[in-house]
Structure 1
Amino acid sequence: MEVIKSNKGGSKLCYQGYMYTKHTTRKTVQWWKCVKRSSTACKGSITTSLQNENPTPGQPHNHDPSDISIKYTKSRYAMKEQAALTRDKPSQIFAQVVSTCEDDVQAMMPREENCKRTMRYQRPAPPVPQSFADVTLPAEFTITTNNQQFLLYDNGQNAENRMLVFCSPVRTLIQQDAVGTPPVKRVQQRYVQLQLRLQNLCRDLTSGNKTIAEFLRGVGWNIRLNH
């Protein structure tokens, strides 16, 4: 007998291939009812002590026991727990957990996209920063999904005027054109030129060739010119 966490974070009692959810608690006893009481009208039940010991079966079940269902429930909760405690990508967590599952458990798994969506919901939203100095960017937020650099400039948390500049990478597109390999998705030439000018502005700001005021005027001018 063991108590596991359900996909929704509640407690489930597992005993002899059946799963139960807590129904009520008295002074010294807990009543548990079969998880299939709604789907199959199963009246199966069991009682335990307050310490989840001394199981005593009550009403019989109207279905067979299933260890596979218990393993499936454990696997789904393992995904959610790992997503909440780590910064691993949902796709990595899904692949890691599924690789340890038996074939019958894998067959019960929902689509990968559904599992990844559920895992994303487990991650608490970061606190709202009160100023730019409070902004802390994890490494995963500074690159694109293709591992291209997205954060072009950050003058640091201790800077008097914090500045963050993000820009989609265009260097790869230009390199592909130079060697005759067309990119998968063509972009308008004016946007490529805009991104190059913004990269040059960031480079000048970093090297000290431009002040912050000159940098901001340059960014504003280029964006206005492009539109």
Structure 2
Amino acid sequence: NQHKDCQTLTELTIEHLPHDGSLGRLLRYRKNSFVWQPDDVQDKIYFLHQGQIAILFGDPEGREVVLQTVEVGKPFGELCFCGKYKLRGSFARAAQPSEAVAVSLSDFMDYMQANREVLAALVWTYCIRLADSERRVEILANRGAEERLGNLLLHLAMTQNQKYGEPPGEIDVATIPISHNELAQITAMSRPHVSVTMNKLRLRGFVDYGRNRSLTVNVPALRKHLTGV
């Protein structure tokens, strides 16, 4: 259920930091360089200023599984609040040349205690990401390739422009800027398996894509195919 009170809440973003640059340090990363690796201590929270960062881990078969793709302005590495001095256990890698503001855990804790708006925004961000994580676990629980990939496409289509706390709007066709390789990383499938499955969905008219054309999803048709509704 959607709650009207939720509409007054906002996610934590880089705009919540002091505009004079007094909190944190701006760091630059080349494409494919690491922000952190699994054995690094989680003692900082980051805010993406420019570029794109992927949070990922390697599965037992050596494939990379993407947990999160960070958008400009959004925080990442916030799990440092879940246990000081614990290890990251994941990779954070720059998908393109990027800049991020790194703030130590102790400095950000002091800042939150003096700014209740920032604390509320952090809690709301945790709520949003927990809900998204639970939905992705449900998607990964689908053993069939069409079900797993199709449900992910519906999830991305419905959430990419939705504001939390507001009811989802009706969407007929959604454009999703994502590659087959990125879909493979999110769904823990191989790239060839994704390509074969996507071609089947395209032949049935549920999706469309091509060279120099973004992926589009026929939301009502794909939903009916997967759920019968």
Structure 3
Amino acid sequence: MQRQLRHSKSTRERLIEAAGKLFSEKGFKETTVKDITDVAEANVAAVNYYFRDKESLYEDVMISILEGMRESFPVDKDMDDSQSAESRLQTLVRNLLYRFLDPERPAWQGVLLAHERMAPRPAVLSIINEEIAKTRHLLSVIVRDLLGERATGDHIELCGSSVMGQIMSQAQIHSPQAPPLLRKGTATRDEVEFLARHIANFSLAGILRVRQDIETEKAVG
């Protein structure tokens, strides 16, 4: 039955999954093409046909992971302009946390993502930069609405960075590559929901205080 299920996937899918698991366990250099084809129950010619070489296969593994994250948890999922800025911030924080901490993501994907953050390859970096730009724009619009029309670009950028800093710190300490003293392991769904509420509430309180300071400064000035 297991063999039958494996072969319900395409050869390309089996190669990507096998390569991803082996890269996470043995590292890129120590993993051979034969290792991958043995696990995927494919032949070496299939790697050449679909990916050209091991380097291109690795890039496709990472692109597959990132595309899956983007499809499962778009930054604007469950969000529209009719919602309040507070609600949109809460939704954005939740979407981003699930993108990084999804409890259902295979462990090997988390290992590769942690490695790739250190020195992403060009093809991978292109996707990352695209998502960063989209997230930054969306967050800036929300923060601007929360701060009011008197807020400057610096106010918006600093508040947005504070929100993202909290999210990224949680992504790092739940990463397989986190230092042992900081590592918390895979987050459960309940933990992700708790973190989303905490970060959103903490951020909203901080942004509201910044807005009060801006309005006070303008009134005094």
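Read the figures in this text as sums done on the coordinates, not as results from a lab. Everything numeric in this text was worked out from a predicted model, so none of it was measured. Cβ atoms are built from the backbone, for glycine too; each structure is taken alone.
Summary table
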quantity	calculated
Origin of the value -0.52, -0.75, -1.24, where log10 I(q)/I(0) by the Debye sum over Cα atoms at q = 0.10, 0.12, 0.16 Å⁻¹ was derived from one of 1, 2, 3	2
Structure (1, 2, 3) behind the derived value 0.65 of FRET efficiency 1/(1 + (r/R0)^6) of positions 102 and 198 (r between Cβ atoms, R0 = 41 Å, to 0.05)	2
Comparison of 1, 2, 3 by mean count of other Cβ atoms within 10 Å over residues 14-21 - largest value held by	3
Winner on mean count of other Cβ atoms within 10 Å over residues 30-37 once structures 1, 2, 3 are ranked, highest first	1
If semi-axes √(5λ) of the Cα gyration tensor in Å, for residues 78-157 alone is computed and equals 32, 15, 9, the structure in 1, 2, 3	1
